[in-house]
Structure 1
Amino acid sequence: MFERFEPAARQAFVTAKNEAGYAGQDKVRSEHVLLGLLAEPGLAADALTAAGLDLADLRARIPRGSHVEPTGLDGDALARIGIDLDAVRRATDAAFAPGALDLVVPPGRNRRPIADDARDVLVRAVREAQRLGDQHISSGHMLIGILDQKRNGALTLLADAGVDMNALRADIGRRVAAASTS
């Protein structure tokens with residue numbers, strides 16, 4: 001499915017999966033895709049940053065879910081070999097942020113379903129690239145896929161952050177068009 005997506009756009013979606021896990025959500029939603037787009041260098045990140053958005057601020061605005069990914073760390077097994085998981089957790093919290101150890105997603109555990117609004121982002125991104133005659137789908141196309149929906153969690157997040165949607169849509173449209181001609 002992601003063959004035509006540029007590497008940065010693919011990575012933005014991988015980051016979105018991780019963001020869903022960090023938020024304790026059971027599915028990847030459009031707001032996680034938005035965070036992925038802001039986190040990964042590219043057209044979308046440039047436009048979102050120009051709109052005054054900050055990744056940490058947006059991340060804090062997403063409600064935490066109740067779905068908790070198991071870290072795969074067995075405290076009893078670690079204790080048998082002399083490792084105090086609680087001490088490791090305290091040190092990790094102090095060094096990085098509270099709960100940082102729980103944000104680690106073990107390999108193979110990142111199989112998270114895609115919610116309808118996030119799937120629609122991808123479909124609309126492909127359509128936008130086709131409309132422009134682009135061979136590849138960029139992060140800019142993905143951001144347009146978010147902005148072209150009537151309602152989704154990402155739009156709510158952007159509105160709550162005070163983003164001028166028309167200005168953002170115009171900016172990303174210019175950036176994508178300029179990249180299409182180069």
Structure 2
Amino acid sequence: MYEVELKVAADHAPVRERLATLGAEPLGAVEQVDTYFEHPVRDFAETDEALRIRLETRDGDTDTRVTYKGPLVESASKTREERETGVEDGDTMERILTTLGFDRSETVEKHRERFEHGEYTVTLDSVSGLGEYVEVETEAEAVEPAREGAVAILRDLGLDPDAQIRTSYLGLLLGDGPDNAQK
């Protein structure tokens with residue numbers, strides 16, 4: 001299964017209006033704190049992988065998940081294999097990783113508003129230190145039709161799919177910036 005995602009920088013106000021016009025269903029807002037880790041013997045920046053612990057808070061309740069993200073699988077979107085599982089205790093999980101030789105890298109903090117539009121989730125992200133972004137994503141076995149659907153949704157929202165940013169928020173914070181995001 002692949003996470004097929006397209007992301008663009010965009011002002012949220014007009015996108016919210018378009019989502020309402022399109023009949024997208026609001027799914028609520030969350031706060032996320034993502035702590036990324038560096039592998040002890042391979043450079044995730046070179047292999048285009050990521051390992052993180054995510055704390056997600058909604059209505060005062062916090063959920064903790066560990067996620068591995070594989071390298072991008074195509075050049076036309078931000079599609080990658082993803083493995084994720086819940087953990088009961090994020091602090092213990094972090095101690096396990098650091099005991100195994102992983103080092104904390106960076107932390108990404110964001111406020112996310114999610115909307116359901118058909119088979120897709122549209123997320124309005126406000127990322128500390130970066131600004132506002134819109135992500136359109138779905139999980140799929142077949143990448144191309146899922147990507148084409150995400151492109152259509154971006155257009156329906158009045159956004160330019162060609163302005164897609166393939167760099168992760170972590171990469172953007174580390175200086176891979178929007179000018180290098182289309183690589």
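Just so you know, all these numbers are worked out from the coordinates, no wet-lab data involved. This structure is a prediction, so every number in the text was calculated from the model and none was measured. Cβ atoms are built from the backbone, for glycine too; each structure is taken alone.
When distance in nm of label points 7 Å out along Cα→Cβ at positions 33 and 81 is computed for each of 1, 2, which one produces 3.2? Comparing all candidates, it corresponds to 2.
Structures 1, 2 were shown, and semi-axes √(5λ) of the Cα gyration tensor in Å at 34, 17, 14 was computed from 1. When helix-only ellipticity at 222 nm (-39500 (n - 2.57) for each DSSP H run of 4 or more, over all residues; to 500) is calculated, the result is -6000; to which of the structures 1, 2 does this value belong? Computed on structure 2.
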